[in-house]
Structure 1
Amino acid sequence: MRLKKYSSVQKFKIGKKIQKICKIKKVKFIVNDDPWLTRKLNADGCHLGQKDMNLKDASKIIGDKIIGVTCHNSIKLAKDAVKAKASYLAFGAFNTTKTKKVKYIANIKILRKVKKITNTPIVAIGGVNFDNYKNLLLNNANFLAISGYIWNNKKYKPLEAIERLK
């Protein structure tokens, strides 16, 4: 759940609804940036950006849950996250995206390099859509973070967009 422009109260209300859907669909519920909200919602985990709380402090708040870490396009950040015992490593943006301003560009080479140093799952982020998702999966991404293609798709409704990716 990535809701940057909402109040804590709004995030909690929306999060409760998302939590129910995730349980029904048997998918993990990950909260972006906020270990405290993760704990309050009893979400499955939290994603931390480089400017968020560090992994060690976050794990004190949420316990033994999923904690993913943004690594942008950096092997050093990946090594640090692995050392801190991150549940997954997120890299990106791999493509242009309107979801957020892109400061770091990642490419397929980073996925290959990271796979050589760790078995920690890798998430590819940034402009992932029907035209490029297979290439990311074929080049060592274990998971994909897809937002704009699903929620802002002018051609397909969210469920249709998701079905196309199966």
Structure 2
Amino acid sequence: MALEHNGEVVVGADGQATMGNYVAKSNVKKVRVLQDGKIVTGFAGSTADAFTLLERFDEKLNSYGGNMKRAAIELAKDWRMDRYLRRLEAMLIVANSTDVLVLSGTGDVLEPDHKIAAIGSGAMYAQSAALALKKHAPQLSAEEIVRESLDIAADICIYTNHNLVIEKVKP
């Protein structure tokens, strides 16, 4: 999940990878820092597919001078149109100091309401918790909200665990 709160942008994820109904790995690093920390990404879905998309996104960032929105749109176009890429089963969250975006293989580049984005199995639990915390506990930092939201999701969703990786976007 990603969240903008009180001028901070934070991306966090659990570490669980499942295959069917069993845990294949409990400490996958689903968050990546790009552009010297100015962009942070997260993924859900097939790990190998997500790594392919992250590499392509990084290439697009380099091609477009670090312009995250432009890179996201160009990746989404390729993802939808390219015969190889459109078979990839993953989703991405990308965030910089001003924007949080969700990218999907259907060509979507979404700016979520309330600057809260969540993807993956526990997404709705984490997103609901983050929305409530942002509204009712505004004194919490962005990192505290992300951590607590992911912990709540892990308590509820069997496909989410408590091995969290949380990164703050550099301004």
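Thinking of 1, 2, which structure, once distance in nm of label points 7 Å out along Cα→Cβ at positions 41 and 89 is computed, gives back 2.6? Could the numbers behind the result be given before it?
Details: 1: 2.6; 2: 2.0.
Derived from 1, not from the others.
A value of 33 was derived for relative contact order in percent (Cα under 8 Å, 6 or more apart); which structure in 1, 2 was it taken from? Working shown, then result.
Numbers: 1: 13; 2: 33.
Derived from the structure labelled 2.
When FRET efficiency 1/(1 + (r/R0)^6) of positions 57 and 153 (r between Cβ atoms, R0 = 30 Å, to 0.05) is calculated, the result is 0.75; to which of the structures 1, 2 does this value belong? Don't skip to the end; give the middle numbers.
Working: 1: 0.25; 2: 0.75.
Working through the options, I get structure 2.
Using mean count of other Cβ atoms within 10 Å over residues 65-72 for the comparison, can you identify which of 1, 2 gives the largest number?
Values: 1: 23.1; 2: 17.4.
Once mean count of other Cβ atoms within 10 Å over residues 65-72 is worked out for each structure, 1 has the highest.
Given a value of 15.1, 47 for Rg and Dmax of the Cα atoms in Å, calculated from one of 1, 2, which structure does it belong to?
On the way: 1: 15.6, 43; 2: 15.1, 47.
Structure 2 accounts for this read-out.
Where does the value 1.00 come from, among 1, 2, when FRET efficiency 1/(1 + (r/R0)^6) of positions 81 and 113 (r between Cβ atoms, R0 = 30 Å, to 0.05) is the thing being computed?
On the way: 1: 1.00; 2: 0.60.
For FRET efficiency 1/(1 + (r/R0)^6) of positions 81 and 113 (r between Cβ atoms, R0 = 30 Å, to 0.05), the value 1.00 is produced by structure 1.
Supply the structure label, taken from 1, 2, corresponding to mean count of other Cβ atoms within 10 Å over residues 17-24 with the calculated value 10.0. Intermediate results must be reported in sequence, preceding the final value.
Numbers: 1: 12.6; 2: 10.0.
Matching structure: 2.
Every number in this text was worked out from the coordinates using simple rules, so none of it is lab data. Every value quoted in this text rests on a predicted model; they were computed, and no experiment measured them. Cβ atoms are built from the backbone, for glycine too; each structure is taken alone.
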